[in-house]
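Each reported figure results from applying straightforward, stated rules to the coordinates on display, with no laboratory input. What you see is a predicted model; the values in this text were computed from it and never measured. Cβ atoms are built from the backbone, for glycine too; each structure is taken alone.
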Structure 1
Amino acid sequence: MKRVFSGFQPTGELHIGNYLGAMVNYIALGEQLGQNAIFCIVDYHAPTNPAAYDKDLLAQRTFEAALVNIAAGLDPNKVILFVQSHVAEHTELAWIFATQTPYGDLTRMTQFKDKAAKLVSVPAGLLMYPVLMAADILLYKADTVPVGEDQTQHLELTREIARRWNQTYGETFPEPQVYLNPHAPRVPGIDGKAKMSKSVGNTIGLLEDEESIWAKIRTMPDDPARIRLSDPGDPERSVVFKFLQYFAPPELVQVLQEEYRRRGIGTLVVKQILMQEMMKTLRPIRERAAELKAKPEQVLDALEDGATKARRIAQATMEEVREKFGLLRPKRQQTPLDLRAALR
């Protein structure tokens, strides 16, 4: 990996599924790559989801997405962290790519078909979502993109857009590779029935009140075959043990699994231990978030600094793209020789 780019939408409260599945990975990549790890809060993508977009909350959610990621350990002094709409080159490159991307390529996207089928009126932005995503990535010439499995088709289109551009206009962009972290879990919801998701309402928020978290843990489903405490339990059938593996030391999990199988421990005790272990991770995040909320300018300064760094890379890329695309440069960028060549 030479340069990594990843974006996340500000569509609501970040939860432990986001933390375990993406944020831990972002933090590790930042430690490894420094400012070659670029992370963007993609606020222009949010309105493509009408159910989650709220114009009165978008700015607040964007700020909170930055705040929580910093509180969780993403260091803006090491990585580049910024807001998509603060770097105008994202949408400029997206429009150029839109003129080069076949309509059929976009209508074949599985996510577009699935989401469009649920809408009475389909916004054009939903169709163009993967073009903007390609611009987000290629603007920084990233060669690696950490994404979930649901985004791999979009990334393949990004690769095709880069390939088509390079063939037509000359070598410009790398064809970025998918980075699927083998250690990033697919975190189930607290109901044990589906992936943890805000839209399903089966989440535990990173900054959620402890009483609320305990109320959710207390009602997590147990092994359905275990009716009484005297019945043996199977940890593999218990969502409680699934979460315990994310937060507790392996040796503690092993002991509890053995006790559970031989009827030596009840689920309530396991849930109490899960709460204790989970809060060892969440409390420092909550404390750091409280500090940042008391001094919001620290977050805003970090985003401004990140946008400045991102803009330098983006502007250099767009100068190259505009020239290869055949656009007339502004007068201030022209030399007499350039002007004579343009008038031939």
Structure 2
Amino acid sequence: MLKKILIIVGIIIAIIIIIGAIGINYFKPDANLVLNFIKENPNKTAIKLVRNDSLIAERNPNKLMPLASTVKIILAIEYALQSSQGKINPQEEVSIDELAKFYIPNTDGGAHPSWLKSVKNKINDNQITINEIAKGMIRYSSNANTEWLGNTLGLKNINNRIDSLGIENHTEFYNIVSALFVGKEKFPKSKGKELQSKLKNLSIEDYIETTNQIHKKLLTDSIYKKTIGDLGMNIQRIWSDNLPSSTVKDYFGIMKKINSKTYFDTDAQKYLDEVMEGLMENPANRKWLKHAGKKGGSTAFVLTEAFYATDKKGNTTELAYFFNDLGTIENTRLQGSMNDFELKILTDKKFRDKIKTELKN
């Protein structure tokens, strides 16, 4: 009897090991996974990739898609320009409590707490500089920092900057943390499918105006944010779909401007590099890259990335690629492979040639 039990246990353990191995392999980072997904899912994807001013790939360049946190690049640019013009002081210190007004636990993937942990030695008397807040917005993707900066820089200024950058297709930037509460604010007695229907029928103008009202409440009412209302996946989908949107063509253009180091004046470029180029703090990257920066974004349904680099041989690369309408497994697998995809683009000519061939229109 004991022998039979041991045999059964052994079989179960073997099955678990096999399943585990298959699972690990299934989610293993793979640059080709990203390429194949773009190739096989034209309705869910868009990409523009340029190397040394030569087009490598372009799919759905003008398709308007939700940006998620990639939109924070616009705030980084506005921060850099206002800093260079003396409109804000990057070294001004701000209370951590002011940022906390816009931190909603369990809604940012732990970004804000991770950022706070990383800067604990830079916090003095519970205060942190605006410069560090901007870095936290880009490098850790803190939504709380983003909402605070949006208020400090001015939403009108940020949206005017979109126009001045020559961006052709971009929806309005607004307070994306406050947007989490639109259902609670507008329809406090509704939830589930009823709330979903009401939110879908809300005009984007009314939606954004509601976020402005919510933002004011978050500024002054510490109790308001303690209950967020129904935020089920169907409600999250509406929040995701309504996020500021743009195209890979336009965000490629932004990457091109930053990578040139000539579009912005010297002071503004310095402030922008400090925020955008966290990659260059890695000694391994400094060995072969002259400069590089990126910002990505994600929701349960969206993955976006905008990237630029110039290596020490003088090769320039600009890339923007967006995904939408993703399932959970698709999202997880793509996120796990995006870094490999970008690194292979930068270092492997054969892979770039493969992209050019397989994504040829």
(request) Assign the value 17.9, calculated as Kirkwood radius over Cα pairs in Å, for residues 52-243 alone, to the correct structure from 1, 2. (result) 2
(message) Quick check for you: by distance in nm of label points 7 Å out along Cα→Cβ at positions 68 and 108, which of 1, 2 is greatest?
(response) 1
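State the single structure among 1, 2 that was used to calculate mean count of other Cβ atoms within 10 Å over residues 36-43, giving 24.6.
Going label by label, the one that fits is 1.
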(request) Compute mean projected area of the Cα convex hull in nm² for each of 1, 2 and report the one that scores greatest. (result) 2
(request) Using the calculated result 21 for relative contact order in percent (Cα under 8 Å, 6 or more apart), pick out the matching structure from 1, 2. (result) 1
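Using Cα extents along the principal axes in Å, for residues 196-331 alone as the calculated read-out, with 83, 37, 30 as its value, let me know the right label among 1, 2.
1
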